[in-house]
Structure 1
Amino acid sequence: MDLSQDTKNILGLKLPTDPRWVSLAEISLEDILTDHAYCEQKAALTCISLIQRYSDREKMVIELSPIVTEEWGHFRLVLAELHKRGLKLGKQRKDEYVNALLAFQKKGGHINDRFLDQMLSMALIEARSCERFKRLSEGLNDPYMQKFYRRFMESEAGHYTLFIDLSETYVGKEKVRKRWEEWLQYEAEIIQQLTVRGDRIH
């Protein structure tokens, strides 16, 4: 995936991140790294939960297993960066963005409908994370931190693609595309409503 282009066009996101967010994040580095660490941790745990819940879906189990290791490795990288800078891993905070996405997931009905929404919510979190990391890789004044976040940006892009692919494998492309558009519209509404804060990845 060529991320030199506008991530809005590549990832399908309806709204870009407010430009003020990077500046706010830069002055709240301990907070943004703390939140980033917990995001990586939660991603690993969510993949484990999906493997446990849908253990009969062989392709999903095989392809998500290394993602668990990768996400936990990312958690360790961010934790190491905090320690290197003499910063502390703070408390985990309520993630209003992710909670709003979870509220949009279908809770009843056919198992494939629930599976699809779980996959697409993960794809959307990865897509928005990718877009945010791209902003940091281009907007931070510290060249080291630009490279630091470029690495994460490229990883999240791959994860986003994987979750879409897994959705299409088990549910079918047409249904996935229709529901994905609904998710994108909903996510844009969330982004409009949330306060721009520099201590959060989302």
Structure 2
Amino acid sequence: MLGLKLPTDPRWVNVAEKSIEEILTDHAFCEQKATTSGISLIVRFPEREKLVEEMTSLVAEEWGHFRRVLKELTRRGFKLGSKRKDEYVNQLSAFKKKGGSRDDQLMEELLICALIEARSCERFRLLSLYVSDHSLQEFYHEFMISEAGHYRMFIDLAKTFFPEEQVRNRWQAYLDRESEIIASLEWRSDRVH
């Protein structure tokens, strides 16, 4: 369903669960960045009514997710650590076409958001299946479902605003580049991506 060309090895969960505090902190910041991205899209493209409507709901949901992850950190006696550089997102962003029209920029942003949500969905699925803590399995199952919906929403928005063939071709290019990025990044115990 997600179209990712390089699945995450399930053993990534073994690395990730070595430091649940670090994964939860990174997850919290991922939710915060998703909120910020939604707000940014509203500010940059206010004339796109459908986009504003969808992003308004997304922002509320992502901020709620941030609060849920903070609550989980507190429940476990952990503190929110400091924000980290997200090499995955930085490399995806570097693949964006530079310049072009506002429409070109919008399509690039929508596809990057879709890809981040797709990879998050895939990683949360692995956590929901294989993390040894049963309460975290349920926790991440809920997040997996939400991320799948967000992925779909971003793809659907791109297809609403742009010709389907154009979206499909650029999406394939992003999927190819994303698999190269995933292959090049080391597994980290403190990162969702």
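Coordinate-derived values only; no laboratory data. Computed from a predicted structure; not experimentally measured. Cβ atoms are built from the backbone, for glycine too; each structure is taken alone.
Quick notes
- Comparison of 1, 2 - label where distance in nm of label points 7 Å out along Cα→Cβ at positions 17 and 145 is highest: 2
- Entry that produces 15.1 once mean count of other Cβ atoms within 10 Å over residues 41-48 is calculated, selected from 1, 2: 2
- Mean count of other Cβ atoms within 10 Å over residues 97-104 from the coordinates reads 10.5; which among 1, 2: 2
- Identity of the structure behind 1.3 (criterion: distance in nm of label points 7 Å out along Cα→Cβ at positions 137 and 161, calculated), options 1, 2: 1
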